[in-house]
Structure I
Amino acid sequence: MDSEMVYSIFGIMSLVAIVYLVFRNNKKSSYKTKTQKKKEIIDTYKKELLSTLNNLQNKELRVKKKSILLKKYSDELSQNIFFDKDEIREIILELAII
């Protein structure tokens, strides 16, 4: 009778552990769509550009820094799988207007 009780307790504990692991890993993952990820990347670039340029008072220095940043962004976007050449061109033109 003692062995039956030990096996029962072990079985119940195993069942509880399995149920816990199943429900713990059953959380919904929040996957971002391609358009959401693109918008997030573009917004990040806009914020970085604005914060960098707002700190500079000299117009020549602002133009140089903006040019450097736009080249950097263009290089990064060209290596990104979400963007093609036409989209990169549009994004850089949009950022250049800022």
Structure II
Amino acid sequence: MKQKQIEIWNYLTKNALGIDYAKHIEVIASAIGEPPQGTNNDNVRNWITDMVLNHGKPIGTCIDGAFIILNDTEREIAAKFVERNNRANAVRNNGNYIP
């Protein structure tokens, strides 16, 4: 993973364990010192997508932002949220975070 992705992962595992603690993308971007890019922090969104698809990270997204998936219910909610694209299966297959 890229350094910024490591920073995102570290931030999420400290601040967004579970869907109830989901963080908006702009909050994540600010926390890692990443200035806005594109219409909606597209760079941070792309890094998170890459982490799910290519690095097996159990990160979900919902209306409230991104979070670390802790259980099957959260994983299915996250998968349904992205069902419209190819991330749904990656979210399901990456499992749950176990520290």
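Just so it is clear, none of the values below were taken in a lab; they were calculated from the coordinates. Because the structure is predicted, anything quoted here is derived from the model rather than measured. Cβ atoms are built from the backbone, for glycine too; each structure is taken alone.
Quick look at the numbers
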item	result
Which of I, II yields -15000 [helix-only ellipticity at 222 nm (-39500 (n - 2.57) for each DSSP H run of 4 or more, over all residues; to 500), calculated]	II
Parent structure of the calculated result 89, 31, 17, given that Cα extents along the principal axes in Å is the read-out and I, II the choices	I
Computed 14.4 for mean count of other Cβ atoms within 10 Å over residues 67-74 - originating structure among I, II	I
Answer label among I, II for the case where relative contact order in percent (Cα under 8 Å, 6 or more apart), calculated from the coordinates, equals 28	II
Distance in nm of label points 7 Å out along Cα→Cβ at positions 11 and 43 - structure with the largest value, from I, II	I
